[in-house]
Structure I
Amino acid sequence: MMNLRSSLPLLVLLVFAVTFPFFGEKYYVDLVMKIMILSVFALSLELLVGQTGLVSFGHAAFFGIGAYAAALLSPQSGPASFWILFPAALLAAGLYALAVGALSLRTRGIYFIMVTLAFAQMAYYVFHDTKFGGGSDGIYLYFRPEIAIGGVRLLDLGEPRAFYFFVLAALVLTFLLLAAAQASRFGRALAGIKANEQRMRAAGFATYPYKLAAFVVAAMLAGVAGFLYALKDGYVNPEILSWHQSGAVLLMIILGGIGSLRGAVFGAIAFVALQEFYQSQAIFGSFAKHWQLPLGLTIIAFVALMPKGLIGLGAQLQMRKAT
């Protein structure tokens with residue numbers, strides 16, 4: 001569990017996120033929303049990689065399926081019910097994860113990585129090469145849903161500020177859910193599987209159901225992020241299911257520090273900030289169109305100089321002072 005000192009940066013970020021819509025420019029408010037959505041996505045992968053030791057290279061499939069479920073079920077003539085779109089996004093991502101996990105979790109190491117990549121590419125080509133979901137052109141979501149109970153509208157996600165705080169609430173709840181899971185018997189079992197699966201089996205644990213449960217839960221959380229992404233931009237295309245997106249979210253948790261929920265959030269912030277910095281034509285001029293090159297070099301430098309990620313920077317500096 002986090003102590004007060006380690007949770008202080010998160011509390012500062014939370015206060016900033018709560019107050020920012022009241023004074024920030026629209027572009028930067030949208031950027032903060034993007035970071036929060038990607039933080040949910042990174043947290044979902046952290047459950048697999050950092051907590052269970054399952055390195056997946058196909059996690060974007062669940063992100064994209066959640067986004068497509070929201071877009072495909074959203075009517076073009078008016079707002080849909082949140083109680084239809086949101087469960088559909090979770091259910092679609094979870095069911096696909098159940099099928100993928102049931103097969104891929106019977107493999108290990110590099111084979112598991114390649115099988116998850118293969119399933120993700122299958123989903124990518126279904127949306128890219130068929131008319132289902134608009135093909136390579138993607139599909140638009142024209143109206144954000146509203147949250148209503150008994151005909152009484154509680155929250156209209158079409159209102160920008162309401163949607164912003166809904167995204168923030170989703171991030172906070174995702175973080176708290178994973179923190180509670182980490183401290184539970186389920187989380188301790190996942191930690192044991194990551195440390196030594198053979199020993200866990202010898203101790204009488206059936207590790208496969210635990211891994212499958214973690215895989216499905218992580219996919220459903222990725223579906224939440226995809227659902228929020230579709231609502232934010234009002235548009236989805238097959239590229240959000242590609243291996244590039246899976247690689248990007250993996251880089252986020254590496255930048256922040258694998259094995260830490262805080263690291264997933266900090267990694268998402270760092271990744272988006274670096275992207276925005278290197279894409280700035282005001283700073284780099286025409287070279288900004290080659291932003292992938294300096295971004296890649298920066299990430300290599302981060303990994304080489306900070307092997308434990310951003311969350312390990314403080315301990316790393318203290319060790320250097322001590323020596």
Structure II
Amino acid sequence: MKKYTYTEKKDTRSGFGAGLAELGRTNDKVVALCADLTPSLKMGDFIKENPERFFQIGIAEANMMGIAAGLTIGGYIPFTGTFANFSTGRVYDQIRQSIAYSGKNVKICASHAGVTLGEDGATHQILEDIGLMKMLPGMTVINPCDYNQTKAATIAIAEHEGPVYLRFGRPSIPIFTPADQKFEIGKAVMFNEGTDVTIIATGHLVWEAIQAGEALAEKGISAEIINIHTIKPLDEEAILKSVAKTGCVVTCEEHNYLGGLGESVSGLLATKLPAPQEFVATMDTFGESGTPAQLMDKYGLNSAAIIEKVEKVMARK
């Protein structure tokens with residue numbers, strides 16, 4: 001098992017802020033909008049350096065999406081910012097009608113996704129957002145794994161023509177991907193080659209998958225670990241190639257198993273390569289208040305749960 005180490009922890013929302021600030025310096029078509037949460041979205045540097053390209057909409061998320069759609073008509077590339085719950089569930093109609101249906105070049109950037117939002121509780125911990133967004137025709141859905149990858153993804157989506165949903169989070173997690181990485185939309189990243197089981201992870205669960213892979217190696221189990229940062233379009237080739245080799249798969253995400261990455265993988269395998277699959281995800285439930293670590297443990301979103309599912313899926317081969 002390849003060893004991954006880190007020297008620093010940082011939240012992925014700060015990666016978004018750093019990427020947005022860099023775009024402000026290099027692309028004069030990029031504009032930013034926020035629904036009264038600029039400190040939480042780490043948009044301060046962009047605002048300080050480009051005050052004329054920032055629009056504070058206030059607590060009016062539906063209006064923000066409509067304004068963003070309109071800005072694209074003038075050739076601008078709007079990046080909207082608010083919590084994931086407010087970026088999707090609260091404004092689904094506006095996104096569907098004003099952005100997705102007409103293919104507007106809006107980048108919907110969503111922080112505080114999943115249960116790791118923590119103490120704010122179930123009303124803010126959206127676990128359905130990936131499903132909501134991936135079902136919209138033409139919508140690209142991206143869920144990076146650490147600070148560096150989130151920064152790279154933020155920069156990359158400015159060059160992509162069409163609507164994008166970019167999901168990131170609040171807690172500080174290890175930085176374990178390269179600072180100089182090239183982010184390719186729709187291209188999976190191999191973290192470890194293996195022969196016994198495929199572990200496909202996204203977002204915060206990628207680091208947990210790496211930790212699980214190290215523990216499995218000590219048990220003599222060779223895990224192939226793949227980071228699927230782009231849930232739509234899905235890197236079907238990478239998934240099929242891996243599962244053809246290992247014969248089974250565990251999918252890992254901080255999201256409901258209904259509608260998320262795991263369901264996308266299931267649909268692919270059902271039509272092209274049937275194989276045993278187990279899910280590490282929330283199981284059709286809302287979240288609750290607690291620390292991020294407590295909630296990840298309670299809902300089985302950690303390395304221990306991944307190991308358990310690996311042993312279960314391998315027994316089904």
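We did not get these values from a lab; they are worked out from the coordinates using the rules stated. On a predicted model such as this, the values are computed, not experimentally measured, just so you know. Cβ atoms are built from the backbone, for glycine too; each structure is taken alone.
Out of I, II, which has the highest value for distance in nm of label points 7 Å out along Cα→Cβ at positions 207 and 239? Spell out each step's value before the answer.
Working: I: 3.9; II: 2.5.
Across I, II, distance in nm of label points 7 Å out along Cα→Cβ at positions 207 and 239 peaks for I.
Can you spot which of I, II the value -10500 was calculated from, given it is helix-only ellipticity at 222 nm (-39500 (n - 2.57) for each DSSP H run of 4 or more, over all residues; to 500)?
Values: I: -24000; II: -10500.
So the calculation was done on II.
I, II: which one has mean count of other Cβ atoms within 10 Å over residues 143-150, as calculated, at 28.5? Write down the numbers at each step before the final one.
On the way: I: 15.8; II: 28.5.
Answer for the origin of the read-out: II.
Determine which structure produced the value 29 for relative contact order in percent (Cα under 8 Å, 6 or more apart), calculated from the coordinates; the candidates are I, II. All intermediate terms of the calculation are to be shown ahead of the outcome.
Working: I: 29; II: 19.
Source structure for this number: I.
Between structures I, II, where is distance in nm of label points 7 Å out along Cα→Cβ at positions 223 and 279 highest?
Checked I, II; max of distance in nm of label points 7 Å out along Cα→Cβ at positions 223 and 279 sits with I.
Matching task: 62, 49, 41 is the computed value of Cα extents along the principal axes in Å. Pick the structure from I, II. Before the final figure, lay out the partial values.
Working: I: 62, 49, 41; II: 58, 40, 37.
It traces back to I.
For mean count of other Cβ atoms within 10 Å over residues 127-134, which structure out of I, II has the highest calculated value? Intermediate results must be reported in sequence, preceding the final value.
Working: I: 16.0; II: 23.9.
Top value of mean count of other Cβ atoms within 10 Å over residues 127-134 goes to structure II.
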